[in-house]
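Each value in this text was obtained by applying a stated rule to the coordinates, not by laboratory testing. Small disclaimer: the values here were computed from a predicted structure and weren't measured. Cβ atoms are built from the backbone, for glycine too; each structure is taken alone.
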Structure P
Amino acid sequence: MKKKKKELSLSWKHHAGRNMVVWQIMFTGSGTLVAQKRDAERRQAFFFSLDPGTGTSLTEGFQPQYSEGGGPAGEGWFTGLESTSEKLVYCHAYQQNSPEHLGIWAFEADSATLAWLRTDLVFSANLDSALLVYRPSVFAGFPERHFMLLDPLSGVTLRELGEENPETMELRRNAIPEEERQQLVLPEFAGNGALLPELPGTTLPAYAMTEYIMAGRVTVIALHEQGGARGGWKSSLRVYTDDLVYEDCMQRNAEAPVQNNFLIRGHKLYYIKEKEELVSVGLS
């Protein structure tokens, strides 16, 4: 194993709160980091946003509401992130007793101000200039979808597209994937005992599951190893340039390996530590 020579700089840490689990992370076009945190004990989920440069909290504890005085969407628990635009974030709730999404809430990332909501529609794709959505219904016992395009800034219907047809399929097919839209580099799975050729002389444990990101001169590796007195999983993070320049433990004694727990955007690495903490490391 190579010796660590010089650590990269730790940019910031943000603790989401006791018993909170940082669940989803996205970025707006202007760069604001938006995430969801979930409290399984209370069955409540909240959205928060940070300045990615400093880790400064911009908004905290936002829950989308059905209407004024109508209570939180998805009972405050069944919600999630869909997509982002330059300054807005789009989130969803769920259909009753179903894993299918329902409802679109658009809020400003920097202030958690609600821009618009359409509780009868389901998000399908972000086309940048418009959102492809559909209205679910049932006819003669069979589900139907009526598609339309929305203005992403106002939620106003721009054009009705009708039921599924070649145009709607083409729009979905040509939609840019979210990770590409948000300029994210996500980890790939290398399997057990993988030896990455880009790291000559570096030996990884043969029994460890490995994920990695290669971005320029930087290689980030997550090792997932099972063992210890309780047989739990340990997930370690290592960053290499020419040498090992940063390492940390993302999770100890976990019931399962914490996969897909890190990403790169721009010149920064982001990862979740012990479920409750979001960490940013400068890569340059």
Structure Q
Amino acid sequence: MTTNTFGALPLAAPLHRVLAELNYETPSPIQAQAIPYLLQGRDVLGCAQTGTGKTASFALPILHALHEKPRPVRSKQCRVLVLAPTRELAGQVGKSFTTYGKYVQFSQTLIYGGVGQVPQVNAMRRGVDVLVATPGRLLDLIDQNCVDLSGVEFLVLDEVDRMLDMGFLRDVKRIMSFLPARRQSLFFSATLAPSIVDLAKTILRDPASVSIAPESTTAERIEHTVCFVSKDDKRPLLEKLLREQAGYESGKLTIVFSRTKHGANKLAKSLSTSGFPADA
């Protein structure tokens, strides 16, 4: 089941309006496959890499449902729960809901660690339509009786493979125990290892499966080198490699990957201070 244009999708008028403003005409493969199933109320098991447009594939149908069937939300409850492995990803998902829901009346809050709990607790005291959360902080607030998941209608697990890699399996299973049995569940992962498939079987009911194979590229003339260094020595070594190999003075470009958005920003600032033009 696929669709070739956003205009062909039976989405609410406010969503078509924002899609037109964003100049979105043709859905990505994951969007073309997943959105029709989600609009039908099906559970979905999706295998797709980051950057394939998967956030819109679940945000648009959910926002459609919130617009078509608005209802008050009780204190401490939410209608939509999106679980993400990191605060950076949670922030990106929240931003996407804000962007696509520009003309939809809905409330949203983000819950993740590393920041104070008080604003998060206050937001949940009022109740929200969409809650985007990381597993650890969400369980903290559940244990403090600040979050009630009994009213969840839509569950999204995003980047499940990363959640399991980070050791969140037990947390995810515990969160599932607080959810109502009657809900629509969406499960997205970049890979479908046996442990991930086993988890999906406990969460999804007769899911539609959608899969987007990553584009394969041939790495030609690339040399691979591994350097084992302490944390304190990483920055000096990186600068040394840039001076010796990157040829930055001749205008050549270098890509440096960082595990987190915060780390990338910090590294770019440090490199710029050291004389390497850098941006994150």
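Summary of values
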| quantity | calculated |
| --- | --- |
| At a computed 2.9 (distance in nm of label points 7 Å out along Cα→Cβ at positions 134 and 150), which of P, Q | Q |
| Structure responsible for 18.9, 60, with Rg and Dmax of the Cα atoms in Å, for residues 158-269 alone calculated and labels P, Q on offer | P |
| Structure with the greatest value (metric distance in nm of label points 7 Å out along Cα→Cβ at positions 110 and 142, set P, Q) | P |
| Label whose coordinates, when helix-only ellipticity at 222 nm (-39500 (n - 2.57) for each DSSP H run of 4 or more, over all residues; to 500) is calculated, return -12000 (choices P, Q) | Q |
| Structures P, Q, by relative contact order in percent (Cα under 8 Å, 6 or more apart): label with the highest value | Q |
